[in-house]
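Each reported figure results from applying straightforward, stated rules to the coordinates on display, with no laboratory input. If you're wondering where the values come from, they're calculated on a predicted model, not measured in any experiment. Cβ atoms are built from the backbone, for glycine too; each structure is taken alone.
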Structure P
Amino acid sequence: MAERSTLKLGVMVSSLAYDHGTEELTIGEPQLCKALALAAKTLAIDLYLFQPADYNQRGLLTGYRYLATGWRKQQVPLPDLIYDRSFASSPAAALSNRMLLHAMHCKKPFKRLNALLPSKWKVYRILKQNDALLPYLPETMLLTSHLQMIEQLNKKPGGLIIKPISGMQGRGIISIQKQAASERIHIRGRTRSNRPFMQNIENTAALFQKLHTIIKSRRYIMQPLLSLTDHMSRPFDIRILMQKDHKGIWLLTGAAIRCGSSGGVTSNLHGGGTAYPIDQFLASRYSKEELELLRNTLTAICVQAAHTLERRLGKFAELAFDFGLDQQQALWLLEVNSKPGRSSFKATGDIAAQSLSILQPLHYAKYLYGISKPNHVFRVANQGRQQLIANNSRLRPLNVQEVHR
C-alpha cells in the first residue's frame, strides 16, 4: 500500500475491460499506460488506471495497478491528481463521467493534470483574443445555414473546408470546391467512421442534401480551404507536442510531420497518414538555419497559444498543436489537442521525444503536488534537446513567409 505522502495519480481511461479469469486488462492505449506506470515507479508515484464508473456509492474506488505480472485490479485510494486520457463515446457518457467525478471530488478534492479543452469554435475565439496569434489563425466561422455556406463559397474561389466543432482523427471533415464555369461542386472528406470519400455534385441543392446525410444535427465550423500540400499533392501538417516540466515551464517535447495520401484531405495517422521527421521532410524546402528558425517560430507560437488558453481555461500539463504550411510558406495553426497521442514519435524513431512525452506529465504532476524532485534519467533525456521558454516569452516579430527555399 502506498504511503500517505506518496502522490496518488489516477489515469482516467474510457476503454477498459478486465477478464477475471485470466486477470488480463484490455485498454485503449496499452503502450502509453504501461510506459506511464513503469516510469511512475521510478519517481515514487502511485499510479493506477480507473474509470469513473469504478467509483461506488460507498466512496470506494477500484483501480488497476501495473505489477510484476501485469495489470491487477485492486481497491485504490482516491487520487490527488487525475490525468484524463478518456474519450467519451457520447454526450450522455460524458455527462455521466462528470457526475461521477463530481461525487469523487466531494469525497476528496483532487486536481486535474490538464484543464478541459472546449470545442474548436470556442478555442478559436479564445486564441483570436491574442493579437500576436491572429496572423496564424485561419478565418473561422460557425456554420449556421446553407445560405451562409454558399455566400462564403462564392467569396472563396479556393473553396471551403468544414469541420465538426468537436471530434478527432479527421472524422467528418469535408472540403468543398466549385468547378470553374460550372455549377458542379467537388467534395472530399472523411465520414464519421473515418472512411475517405470523394464525389462530384451537380448543384447546390444536391450539395445540401449530401451534406445533410453527413452533418445531420452536429455543429460545424467553416474555414477557407488552404493549399496545405506537398509537391505530390499530399496533405501534410506539423504536429508539435508541448509539455510542462518539473518547474511548470512549457517546453518543446517533440515535432513531426504527418502526411496523408495524394488527393486526400487529412493527414492524421488514424486516417492512414505517415509520420516523418521534420528535417527529413522539409529538407528540400529549407536550409538547416531556416529549419531552426521555423522550429523556434513554431515553439514561440505554441507557448503564446498555451498561455492564452490557460488564462481562460486553467492550467494544462500538455498540449499538441497542428500547423499547416501553405505554398507561400506561411504557417497556420489548425487545431489544438489536450489529449495527444505519441504515435508520431514512435513512427519517426524519435526515442528522446518518446521518453520525454512519458516523463514530463509525471514530473509536472509532482510539481503540482509539491514534491518535485527531478532525477538523472530526466536530465539525460532532456540534455541538449530542449530550449527553455520563459513564461513571459513573446513571439518574434517575423512572419514565417520570410523563410524560403
Structure Q
Amino acid sequence: MSTRPEANVALPDILREEIMVPLSGRAAFWTPRSRLEPAFLPHVPELFWLAEIARPKLIVALGLGQGQCFFALAQAMERLNHAGHCRGVAVADIPAALSTHAETVYPDIAKLEAGPVCEALGRFQDGTVGLLTIDAALPKEDLDGLQALWSHKLTEDGVVVIRNYLGVESEAAREFVDVARDRYPSLSFDHGEGVCIILASPCPDARLLTAASFAEGSEEWTALQAFFARLGGGLIHDVKSGEIAALQAEIERRDMDIETLRLRAERTEQIHLEEIVALTRQAESAIEETARCKVENKLVLQHAEALKLRRLPAFLDRVRAREIRATINTVSNSSNFDRDWYLTSYPDVHASGMDPAAHFVLYGLYEGRRPSRDFDPIAYLRANPDALESGTNPLVHAAEGLSRK
C-alpha cells in the first residue's frame, strides 16, 4: 500500500494559496505509469506539478537516460488532455525498450530520435518549446552550446529543467547549473539526482517566480522541499514494497519448487529402494532355486547310480541290499519321518502298497518328496554338503548326529 503523503506536510499560506493552486488537480500525487529509472523516480512529482503549471505544447528532452523524465512528462501531457508533443533526443543509439515503450504507450505524443543534441534543438522553430529538459550528464561541448540556443527556442513562458546534476561527477555539469542559476531565476530540488527548474523565458508563470524567490532555508523553501521530498520518497517506498513483495513471492515459489523436488526425490528414492528390494528378493530367490536345482541334479545322478548298482553280480547285490535295508530301517525309525503324513501327502505311494520308508529311500528322496511336513531334504543337503557328496540319506545323516544345522 502506498504511504505517499497528501496532507502530512504543513504548508505556509503563500504555498497553499499561490504555489500549490495546481494541486487542486492533484497532479503532484499522480502515480507514474512508467518506473524505468529508480534514481530519478523521486523527482516525478515535481515534473507533474511543473507540467500542470506550465502546460507546454511542446516538450523537448535532450538526453534520455533511462527514460523516466521523458515518459513522466509524456504521461502528464496525456493526463492534462491538451494537444501537444514530446520529443526525446538520445546522444547515442536509442535503447529498443524505450522505442517500444514510446510506440506502444504514447504513440500520438512521444517521438524519439538519436543524434547531436544541439543540432536537434536547432531544428525546432523558435519560440515553440514550452518545456526543455537537459541531462547534466551530456558532454561539455553540448552543454556549452545549449544555453546560447534555448533563449531562442523557448516560448514566452517556457522553462528549462536541468536534471541529474547531482548524479554525475562532472565539473562541467556543476558549472552549467551554476551559470544558469546566476543568470536566471531558478528553483532547485537537491534530493535524489537533483532537478533545477530554470525560468529562462521573458514571462514565466508568476507562481514559479514566487517559488524561485524563496530564500534557501526559509520556512517556505523548507516546506516546499519537504513536500516534494516526501512525495518522491513515497514513490520509492512503493517501488521497494513492490520489489520486496515480488522477492517474497519468488522466495515462496522457490520454496515450493524445492519442496516439490524434495518430495519427488523422496518418492524416486522410495521407488528405487523398492526396486532394489524387489531385485534383491529376485536374486535371492534365483540363488535359492539354483542351489535346490544343484541338489536335485546331484540326487538324480545318485539315483541313476543306484539303479546301476542293482545290476551288479549277485554277491555284490546282496551287500547293496543289506545297506538299503539298513537305511530303510533308520529312516523308518527317524523322528523326521512321518509314515502317515507321507502316505496322506503322496496318494500314489499309498496306492502302490509299498512301504513308505522304503519308497522314500528308493524313490521319494530323488523325486524331491519330503519325509514329513517339517523336514526339507533339499534344504538339509544344502546345509550339509558332505551328506550330498557321500550319497548319505539326509535322515540317516541326521540320525547319526552329523548335521551341521
Read-out Cα extents along the principal axes in Å, computed value 73, 48, 39, structure in P, Q: P
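Suppose helix-only ellipticity at 222 nm (-39500 (n - 2.57) for each DSSP H run of 4 or more, over all residues; to 500) works out to -18000; of P, Q, which structure was it derived from?
Numbers: P: -9500; Q: -18000.
That value comes from structure Q.
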Identity of the structure behind 15.1 (criterion: mean count of other Cβ atoms within 10 Å over residues 132-139, calculated), options P, Q: P
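For the read-out distance in nm of label points 7 Å out along Cα→Cβ at positions 28 and 324, a value of 2.7 was computed from one structure; give its label from P, Q.
Structure of origin is P.
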